Structure 1
Amino acid sequence: MRSHAMLRENAMGWLWISPWIVGFLAFLLVPMVLSFYYSFTDYPLMEPPLWVGMGNYLRMFGDDKFISSAGRTLVYAALAVPLSTVVALVIAGLLSTRVRLAGIYQAAVFIPTLVPMAASGMVWLWLFNAQYGFINLLLAKVGIQGPGWFTDARPAWSMASILIVGLWGVGQAVVVYVAAMHEVPGSLYEAADLDGMGPVRKFLNVTLPMISPVILLNVVTLLIGAVQLFTVPFIVRAATPGGQTSTMTFYSVYMFDNAFVYGQMGYACAMAWVQLVVVLILTGLTFLASKKLVHYRGA
């Protein structure tokens, strides 16, 4: 009877978690295994895959588009992660002080993160429009001729526009930082006041070390998102078929092209696995650096 009861209890447990197991197998594990296999094949989707071994991976070294898109993505990540982190920390530091209507300001900063990236991309596509965009109209008011932003052949302008769009979504990090700042013990600020520290020194020497674990979490999240940048460049490129679009071809966009435009799913799967390895390496390096930069309470 006891054995029967245990079997019944175990069966009920497996039954309750079966939706997660089915979802994990159907939408994560099986696709990952298949993509790993396809990465060693020539798979044009409409025909059976043909085994080519390491051919797809070796092909990347001679693919100029792969090299340029990967370099463009790494440059974006190197600029976007620290810039977004600094902006979010500054805004959070201002909102964590005793200001009137702080909750309204926090909501105003957070609301843009609730807007789907596709919709945000369309809004920014209009704001950065070379002829009718709101930003260039404001620049014209002061006698400055605005650039093409997204469509300019010069990479600097397209990179700057993508970075600005990236700052649109710092609200989530701001809210997390504000919550972390409210958890910093007040006794530390009292000790800092006794030492004669001003607001800036207190922020640098007290606040930042105490919330450094939260900063680490957000940096890792930003890093992964930056390497996987796709939605806004894809929308911009699709909306400007006759313009300069090479500066909008980031790594994930080029991977999409190979999979669904060029019909080279095998090559796209190989790119996906390279992207995963790069993300794991960058994340590991971030955690190694955090051993000296992150302060854990009670450690």
Structure 2
Amino acid sequence: MEKRLIRVFLVDDYTPFRQLIRAELQSQNYLEVIGEAGDGLEAIQQAQALSPDLVLLDIGLPHLNGIEAARKIRRQSPSSKILFLTENRSADIAEAALGTGACGYVVKSDAATQLFPAVNAVLEGKRFVSPSLSLLRKQGHVVQFYADDSDLLDDLGALFSNELRAGDSVAVVMTRSHREGLLERLIAHGIDVDEVTTKGRLAVLDAVEALDAFMVADQPNRERFLLEFEKVIRTTKATALLNNAPLVAFGEMVAVLWEQKKYQAAVRLEQLWNELALTHSFYLCCAYPASAFQGQVERDHYAAICSEHTEVVSAF
């Protein structure tokens, strides 16, 4: 049977490079370039109209950068797979790019040897990252102050789907409404939630119930916390280690404490997570709604929260 043509949409602001890549793509009889764009806004409009199978997307675009464009393309054309093709070698930028739900990241200087392996991997539903780019951190503690629940869940859904497809393990501790929203997004990204949970690659815990296990007199008890979450980390990470892949953890217990105005308890819990990371290698993310820092008292504690993290992503 004749192989179905893969419809490719090419986005780059440098016309000679677009022409070069177009010629390379069309040298393969299973690829068809159906459109081109030179800026982010045009890319969104055309992707919605064309619904391509694959979008090759640069990051440094006029009017709207490729990462923001990718987020919008994912929403408007969810069946389109996105492969970033860029000269940007920053690990932070690459992580943000893959966090949009994109399946691949190729550095332009690697394109001569890596473009078609990347295209084929992405089309097969796998993740591909240029070998020259050391992407995934083994450790780190990132905090995000977000403005909108839906945007947070969209970003987490895309990030965790990408990690699970790559063979990594994910542990999340979330509020009930966010848990339901996250699972809906994982399913929408094609993740078999039951399967990855049964295999131990996905652990989803309730934030309020988890707090009850180690809070004593409105403060986190160190011994109880370490006992409880060492088990979670060890169990979930066991599968990751078999695949030589990292563990990604996300927690909202601190946000629950913050909402209850237990500010010192939240800071102490952040410190306990950092202590756990000294003996267990994992990449940790947590999040607070930006609206929880509107008062003077909350703003006074903002610096204390930020000081416990290796990276701050702020909506302020």
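Just so you know, all these numbers are worked out from the coordinates, no wet-lab data involved. Since the model is a prediction, treat every value here as computed from it, not as a measurement. Cβ atoms are built from the backbone, for glycine too; each structure is taken alone.
From 1, 2, which structure was helix-only ellipticity at 222 nm (-39500 (n - 2.57) for each DSSP H run of 4 or more, over all residues; to 500) = -15000 calculated on? It would help to have the intermediate numbers written out before the result.
Details: 1: -20500; 2: -15000.
Traced to structure 2.
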Check the numbers for distance in nm of label points 7 Å out along Cα→Cβ at positions 12 and 164 across 1, 2 and tell me which is largest. 1
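Can you say which of 1, 2 returns 25, 48, 25, 3, 0 when P(r) over Cα pairs in 20 Å bins from 0, in percent is computed? Mind showing how you got there, number by number?
Numbers: 1: 25, 48, 25, 3, 0; 2: 32, 53, 15, 0.
It traces back to 1.
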Supply the structure label, taken from 1, 2, corresponding to distance in nm of label points 7 Å out along Cα→Cβ at positions 68 and 268 with the calculated value 4.2. 2
For distance in nm of label points 7 Å out along Cα→Cβ at positions 60 and 276, find whichever of 1, 2 sits highest and give me its label. 2
Value 37, calculated as percent of Cα pairs over 20 Å apart, for residues 76-171 alone from one of 1, 2, is from structure 2
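Work out relative contact order in percent (Cα under 8 Å, 6 or more apart) for each of structures 1, 2, then name the structure with the largest result.
Details: 1: 28; 2: 15.
The structure with the largest value is 1.
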